[in-house]
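Listed after this line are the structures, all set down as structure tokens.
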Structure P
């Protein structure tokens, strides 16, 4: 029996950020992960740290801008590289009431200046009002490596074939958790448990009988949404981080840069704000096709042509390759709306359990802070340092996942990635005619 203050389940950015915060406060905490660290929602993302320039909700701007301050401190402390070499961009199409948006930005305390020299890739497109901002993009794998650096002694990999976690509860409290680590059955006795496993939260809650909302007609407490990302690789791509809201003929585009480690060529990760429901069972089975949607691919290419027409000319497209991947984002299910809830933390009626659903990487520090506010009344901060002792579980920790765009072709039950394809062939395969 191993006594713990806090057990965290889920080794993405959220679980690891919380583990760092707990460890800094001397809590005796460990984290369990079944796969590679960051292999789910974290490494599916484009790593954009929002300030709120994409939105027209002042409250959301204020929250995102405040959360980004934590990320600025993280970048400075850990030496993580911002991927945009110059300031990020936010652009609107013609006819947009730009003064309305800049008023919102000023009210929320966002920094911005008009961009006097637009990148050539955007010239001739529908972007007519362009501003420089302080948003930035990070490599999700580098985020994970930085987060695990100081807490690797407290991160453990669950056995692939040793059975799932078992929870022993008494009333509204979790008393024991049984895990299989390196072929051994280990019993943990945590004072508090936090689920930060993204899509995996659903199956964990099912083990506790907490996967249904009895107050809403037995609806699932968790919903999943399928997201797409288009990846472009070619020598003509400039290094740009940009957001283009749905204004003035634009359909909404997020654009973040990378560099291919093998070819050295620039890479763009391009997505929009759209996601579609992906209902599935706690065992992660679904009748919905995880493969990329032809409709989305066609719409994204039209949006990209509207935003950066110079990119897709016959001359510029020489050597350009394209791939598409999908991944899931999970959220607390309220049965309404077509977009994600940005952050939700729920004890689900338990005395010593929290489930965390952040749908924006930017919100991770805030979610950790709120979780600590739940935990402290139940488990006061220990007075003093951990004793220097050998850890009870001597195992190698899980490996860190690479970002989804860098992986080989993936064909899983709820995530897929296509092969790199030359641009003309890609257009034919997806039946796209941009005229």
Structure Q
């Protein structure tokens, strides 16, 4: 006997078929004659019993035999649909192509879509330095699988309005409100228990942006559930067991060049090849910097690429200049830098004059005479995405390098930190 299809079965089939043709929801709506809202409701599982005529129109628009789309869906789950609102909180996915990130996005979508089959509860985590495009990545991946989470998609931005990080309890209560769970819990533990109960009975995608600690994520992780958690993190989260971790950073030059061409246009970019290469060098492959540079040029079709290249050539003004509307490279680096403990801020200040690689020997000469403290500071800077591993020296010792935007920010934008009390 054939199993009766469910709304999530229909949603998954429809999303897969649409994406295989490279269509947006708007494009499918135009082809099929249905409204964008109707397609969105089908892809998120909101429509429990779609009309047969609607499914026939969709199958024809997708070039599928009518039987390829389930024709008799019913509410999902043995106990019927879960009462309560179905949040759809994802911000719009980026409209531009994320050059160089295609394989990573596919990996994230595969993890999220396969959560139930693999029986794993670990989150998918994207971590990287300021301006690496983590938010764009997680949003593109989340939109690609939202049809598999018919009980809703919750989005929480943990960027603090003050210098204090968002507490785990605040995250828990925020997600509970989105799921329509009235929490009168007096304690954080009771509120977390209610959230675990809610997630265990629903298929929800929770996306957390600008995460700064494992404690902000851990209350959302429940064994043997159909929900999934996707995280964009500002630092390594090693204490989260079972995570799928992706480290992102600067783009390779061919991908950076494609990103600039996508925004500015191939003809305009190739007409000023040397200026375009100068812009790429100034942006150091950082997706946010490249995106802002492209938008700056797009908004000024009368200006040449050389005009922008010359403005970016001044290192002292580069980070403040890379700003368009509410996109700001300086704000992105500030969000990371302001949460650093004073010893790390001071370490960055003393390291920024170093051009190129550095290691423990440079820490001993510039920051602290203690070898153990020097290693600990380097590891903390690495985990907090201020530096990256540049390779190994001739003696086999690890060498590090400041992320370019961090170096310029510390040199020309950061306020003077408190001293370490050790070193020179």
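Some points to look at:
- Of the structures P, Q, the one that -7000 was derived from, the read-out being helix-only ellipticity at 222 nm (-39500 (n - 2.57) for each DSSP H run of 4 or more, over all residues; to 500): P
- Each of the structures P, Q was assessed by distance in nm of label points 7 Å out along Cα→Cβ at positions 229 and 261; the largest value belongs to Q.
- When relative contact order in percent (Cα under 8 Å, 6 or more apart) is calculated for each of structures P, Q, structure P gives the greatest result.
- Parent structure of the calculated result 0.30, given that FRET efficiency 1/(1 + (r/R0)^6) of positions 181 and 245 (r between Cβ atoms, R0 = 41 Å, to 0.05) is the read-out and P, Q the choices: P
- Distance in nm of label points 7 Å out along Cα→Cβ at positions 125 and 221 from the coordinates reads 4.2; which among P, Q: P
- Value 2.6, calculated as distance in nm of label points 7 Å out along Cα→Cβ at positions 149 and 237, assigned to which of P, Q: P
- Among P, Q, structure where distance in nm of label points 7 Å out along Cα→Cβ at positions 37 and 157 as derived comes to 1.2: P
- Structure (P, Q) behind the derived value 6, 21, 24, 23, 17, 7, 0 of P(r) over Cα pairs in 10 Å bins from 0, in percent, for residues 85-300 alone: P
- Of the structures P, Q, the one that -0.46 was derived from, the read-out being log10 I(q)/I(0) by the Debye sum over Cα atoms at q = 0.08 Å⁻¹: P
- Source structure of the calculated read-out (Rg and Dmax of the Cα atoms in Å, for residues 213-292 alone, 18.7, 56) within P, Q: Q.
No lab work stands behind these numbers, since they all come straight from the coordinates. Values in this document were obtained by computation on a predicted structure and should not be read as measured data. Cβ atoms are built from the backbone, for glycine too; each structure is taken alone.
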